[in-house]
Structure I
Amino acid sequence: MTSDAAKLRILAIHAHPDDIELQCAGALLRLKALGHDIFMATMTPGDCGSAELTCDAISAVRREEARQSAVLIGAEYTCLEFRDLSIVHDNPSRRRVTEYIRRVRPDVVITAPPVDYMSDHEVTSKLVRDACFNASCPNYVTQQWDPAPATEKIPFLYYVDAIEGIDWYGRPQPVDLLVDVSEVFERKLEMLACHASQREWLRRQHGLDEYLDGCRRWCGTRGTQIGTEYAEAYRQHIGHPYPHDDMLLKLLQPGATCVRPESA
């Protein structure tokens with residue numbers, strides 16, 4: 001456990017309910033066990049994730065599933081109430097995400113990768129990156145009725161693995177960090193299993209009926225790269241002026257391995 005002075009605020013924000021559980025719940029569980037505060041957010045409530053229920057009805061179901069998952073880790077869950085397949089990179093969207101960043105005031109942010117299989121993930125990545133930068137600029141106005149003050153710093157920013165670790169052309173994408181999640185993997189699956197409606201949607205829409213097994217298989221693939229059973233992969237945003245220290249590596253050692261090319 002950390003001391004109070006060392007306790008950090010960790011925010012995981014992705015596009016849809018279940019994305020966080022698939023991609024980074026293992027690291028979140030480890031960080032929670034160390035005493036850090038965890039916040040989970042989705043851009044949308046998953047309103048297009050059903051062929052039978054209306055947008056409002058499936059949104060209510062999926063918000064509750066996300067809330068139940070967050071309860072398992074002792075996290076606060078928020079939906080920013082964008083809509084599926086309609087997340088766009090514009091000024092109103094930047095202001096909405098920036099306001100949320102200012103309210104949470106995270107030390108570390110984990111979000112969607114810049115290149116992934118669908119636009120919602122990629123636009124989420126760009127909006128969160130912008131919001132982490134904008135949040136510390138006092139003259140950037142979010143136009144909220146009761147705006148939060150600007151943050152004191154730009155947080156550490158990390159991207160999760162793309163689905164199957166590949167780009168649009170099926171080529172492997174580089175990662176910086178592999179985190180051993182073997183000891184918490186069954187709890188990660190328990191969080192993912194809260195999203196029962198998404199399993200049914202994937203079965204119908206994409207012909208997939210291996211929701212939990214697929215997660216197990218990919219984390220197993222990443223695990224073999226560092227000689228462990230299960231792992232999650234991350235890439236850090238270290239462009240100017242974001243922090244360059246590898247905070248996740250520091251927080252999660254032992255059990256986190258730098259795999260940047262320069263470390264080889």
Structure II
Amino acid sequence: MEIFRHGRVRLAFSDRHGGVSAAPYGSLNLADHVGDDPAAVRRNRELAATGLGLDPERVVYLTQVHGAEVVLAREPWDDGERPEADAGLTDVPGLGLAIMVADCTPVLLADPAAGIIATAHAGRPGMAAGVVPATVARMASLGAEPSRIIAYTGPAVCGSCYEVPETMRAHVAERVPESFATTGWGTPSVDVPGGVWAQLRAAGITPEHSHRSEICAMESKDHYSYRREGVTGRFAGFIWMTADTGTADTETRAS
């Protein structure tokens with residue numbers, strides 16, 4: 001697990017290690033919609049949260065649908081009330097936001113000065129639909145300043161591996177030109193992380209204090225990849241705020 005710190009903001013990306021799920025979900029699968037044993041998923045979520053120093057009951061998950069809906073969370077919700085959305089934000093310290101992926105780009109955003117954090121699930125459809133700019137705009141509506149927002153993106157399938165039909169590449173590139181890419185073997189592809197970072201820059205977010213993972217989920221045996229495995233689990237990006245102000249430094253911890 002990678003953990004980063006910016007003042008009182010904490011950000012993390014899990015991997016597939018350290019959980020209790022059996023194959024093909026081995027072992028830290030955090031998704032309850034992929035056919036895994038529900039008890040194993042609950043235990044994995046507890047392990048992930050406690051490993052980050054969070055109360056498992058105060059980590060918010062979404063029902064992700066590859067759209068651009070952004071929801072505000074100020075209290076945990078019951079699973080039966082979990083909203084269909086691909087981005088969430090909060091201004092409540094101690095409330096963790098989680099976003100699940102297995103090739104899509106997990107996006108973590110924070111304006112530490114305003115005390116506003118957010119996360120977004122940016123797959124190909126969500127990126128094209130504008131989930132990232134929609135999330136930044138929702139943060140700004142609560143008082144965040146794009147020039148102050150830090151952005152972290154986690155492991156995701158890279159443009160050199162994400163092969164798609166030519167018509168699909170053209171369709172996505174109409175909306176996000178920077179996503180136009182070619183695989184390592186010369187066929188059409190979509191660069192979702194590249195498109196996401198273009199959208200972040202267009203929204204006023206600078207690379208300063210930000211982080212882009214260079215790990216391709218499809219090539220990494222430490223992460224889940226739907227395109228590589230088909231039936232598989234999900235890892236996650238997490239973001240939360242502590243009550244103290246802390247210091248404006250960055251810490252990386254692997255576990």
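Read the figures in this text as sums done on the coordinates, not as results from a lab. Please read these numbers as outputs of a predicted model, since none were measured by experiment. Cβ atoms are built from the backbone, for glycine too; each structure is taken alone.
Source structure of the calculated read-out (distance in nm of label points 7 Å out along Cα→Cβ at positions 42 and 106, 2.2) within I, II: II.
If mean count of other Cβ atoms within 10 Å over residues 18-25 is computed to be 28.0, which of I, II is the source?
Working: I: 28.0; II: 17.4.
Label of the source structure: I.
Out of I, II, choose the structure whose coordinates give relative contact order in percent (Cα under 8 Å, 6 or more apart) equal to 21 when calculated.
Details: I: 21; II: 27.
The read-out was computed on structure I.
Starting from the value -12500: which structure in I, II was helix-only ellipticity at 222 nm (-39500 (n - 2.57) for each DSSP H run of 4 or more, over all residues; to 500) calculated from? List each step's numbers first, then the result.
On the way: I: -12500; II: -6500.
It was calculated from structure I.
Have a look at I, II and say which one yields 14.0, 45 for Rg and Dmax of the Cα atoms in Å, for residues 114-217 alone, as calculated. Of the structures listed, the value fits II.
FRET efficiency 1/(1 + (r/R0)^6) of positions 34 and 178 (r between Cβ atoms, R0 = 30 Å, to 0.05) computed as 0.95: which structure among I, II? Provide the component values of the computation, followed by the final result.
Numbers: I: 0.95; II: 0.50.
It must be structure I, since only it matches.
For which of I, II does distance in nm of label points 7 Å out along Cα→Cβ at positions 170 and 194, calculated from the coordinates, equal 3.6? Of the options listed, only I reproduces it.
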